[in-house]
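Listed after this line are the structures, all set down as structure tokens.
Please treat every number below as a calculation from the coordinates, not as lab data. In this text, all values refer to a predicted model and were calculated from it rather than measured experimentally. Cβ atoms are built from the backbone, for glycine too; each structure is taken alone.
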Structure P
Amino acid sequence: MGTLLVSGDERRAGAEIVQGAEACYEHSVNHLAELGFPKGVLPLRDLEECGHVRETGFVWMRQRAPFEYYFKGTGTRVSYDREVTAYVEKGKMKRMTGVKSKQMLLWVPITEMSVVPPDGKKIYFKTAIGIGRAFPAAAFKEEEEEEN
């Protein structure tokens, strides 16, 4: 289900846009699977719109309001802005915006996440200053099972 794009954001030109909570949830879960990520890795809520520009790999997911989520499998609290954006390719999301992880007492922006080859059993999260950390992909599969 696509609509015309009415925005000054050139990154979104030529985008496939999906609107509505159910359609966006289904679209984002399918897209995560295509990229090789478990669906629990981005547990966004109340999605209003999501889009994908296939030519550039730019994606966005807009939810009704920002929220925080605690990943039990990793012991990590993550904050999601109203809009999360990234450039995607198989096994990788880069130039991410709208995602922060609480480390100690500080909120640290997450700018990249990638599936660690060759077996894909870990997901590596990287910050804007290049520091990163890997977690077992199974920790995010547990999250998706609890949501269902």
Structure Q
Amino acid sequence: MRLLRVKIYGFKTFAERTEIVLGGELAAIVGPNGCGKSNVVDAILWGLGETNARHLRAQTATEVIFSGSKHRKPLGYAEVTLVFDNSDQELPIPAAEVSITRRLKKSGDSDYAINGQSCRLRDVADLLADTGLGRAGYAIVG
């Protein structure tokens, strides 16, 4: 099982729908200072269920929602979808790819989905429990 794609919209500096395709066995995010590298890592952690805003370099949960800029209006929600290769069936879902989506609205309401089916954060945590991924996993270095 490995992460194939990260889809980000309205999360921190990602005002437009963005899809990052990860290829190969090792992925590195490189670029100049201030281009959003840390925000990509934060998006992955948030998508995996991180609930502590401080671990995402924010004061409150809703601070991860794009707050607007000189040229763009603030958005009403943030959404991250992580798409995993499940061809090895490491995850107990009969699908070659498994997606985990998290959406947070300005109201503070948070929604989760696995392969488009609404679920709870606990369901996401249970799904990832034996993989080494998740909020307490050490597979991501930020």
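Couple of notes before you dig in:
- Among P, Q, which structure scores highest (criterion: distance in nm of label points 7 Å out along Cα→Cβ at positions 40 and 56): P
- A value of 14.7, 43 for Rg and Dmax of the Cα atoms in Å, calculated from one of P, Q, originates in structure P.
- Label whose coordinates, when relative contact order in percent (Cα under 8 Å, 6 or more apart) is calculated, return 17 (choices P, Q): P
- Answer label among P, Q for the case where FRET efficiency 1/(1 + (r/R0)^6) of positions 32 and 96 (r between Cβ atoms, R0 = 35 Å, to 0.05), calculated from the coordinates, equals 1.00: P
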